[in-house]
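Rule-based calculations on the coordinates, nothing more; no lab input. Predicted model only: the values in this text are computed from it and were never measured. Cβ atoms are built from the backbone, for glycine too; each structure is taken alone.
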Structure P
Amino acid sequence: MDFSSKLLENAVNEMAQLPGIGKRTALRLVLHLLKQPAERTTLLAGSLVQLKENIKFCGNCHNISDVALCELCSNTKRDRSVVCVVEDVRDVMAIENTGQFKGLYHVLGGKISPMEGVGPQELQIDTLVAKAKLGEIKELVFALSPTMEGDTTNFYIFRQLNGLDIRTSTIARGISVGDELEYADEVTLGRSIVNRIPFEGSLRT
């Protein structure tokens, strides 16, 4: 792709670094921004800089937050005895959109994937086990994507909880095996949360 401007080329190359954005889409977006008033571009750039510099991660669940303790964890109306274990913040948003879960969350930051060099130590598993040992959690709901990596992560955590008086469950398999949780429709995902099954039972299916 030939560019008449080095500034344009640099902007397109940076935009193309975003996931799902190819060079042609990046060029279209950059040209769109060029047509906008200068203050619009300044606001966009400023919001991204503020996001990177000021965003926090909840000290309890590791969800993205503006403050030390996210709105969900600080909400006294949430059921603190039930914790839903998810891969990332997009899954929190997906489950919250169903309106079917009233407990708290724990964001792992990914799933165990030896092929990608992601082991248990790269995830927020130790903090989850530490919370479980405090005795306040009565049920852990495994809501990781039903893939081989997701099931491996579920089983690893399950083994770490050995000896603790905690019920473990997993979302019902209304979510197709191999699907990513964030792409499930709200009705199916909501039913999967409501109709969750004991995790031990899922090991036999």
Structure Q
Amino acid sequence: MLLTCNHLTKSYDGQRVLDDLSFRIDSQADNRDLLLLGPSGVGKTTLLRILAGLETPDSGTIDITMGEAATAGAHLRIGMIFQEDRLLDSLDAVANVSAVSPMISRARAAAELAKLLPEDALTKPVRELSGGMRRRVALVRALLPASDLLLMDEPFTGLDDQTRQQVIHYIFETKAHRPLILATHETDGLPPMRTLHLKSR
């Protein structure tokens, strides 16, 4: 997969948050992952939402080639973790993960969740879990389904240092060759990644 962003711009209420932004992601390259850095309000979340098809840029294009040419993400499968967990509060952790794809059995979901959560947390309604546990459920839910691109917006929110290192290891072990675009303020323990600095306007 080759994803090319060409001169993306986006403004809200006359305030430009993305200004002529261009970059390329090649799933076959060694440096396929991209770390988005910059203070709050510089467009990191906006960029991820545009890539996910949830926002439209004011100008610029996103070109995607995946064997056969595709445009604007029409055939792109995306795994995404938002700043909010967006879990189904009445369901347990296993059901939250297995619900996203018929290809994910409860047994498989439970096995993956057990890598990050204590066993007694797997069958509780997620509304009863701590913020850090909920974050780990959201992370497994984003990583486990088949996808072409992973987008993660502050995935380490609510995690202590030890758990964050465990989660970083899990992300990079589980994602395999899928490109990852990661927005975070917490970079300690991350492997070397190509970095895109977004600046205030």
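A value of -7000 was derived for helix-only ellipticity at 222 nm (-39500 (n - 2.57) for each DSSP H run of 4 or more, over all residues; to 500); which structure in P, Q was it taken from?
The structure behind it is Q.
Among the shown structures P, Q, from which was the value 2.6 of distance in nm of label points 7 Å out along Cα→Cβ at positions 106 and 138 calculated?
Q
Quick check for you: by relative contact order in percent (Cα under 8 Å, 6 or more apart), which of P, Q is greatest?
Looking at the calculated values, the largest one is Q.
If semi-axes √(5λ) of the Cα gyration tensor in Å is computed to be 29, 19, 16, which of P, Q is the source?
The correct label is Q.
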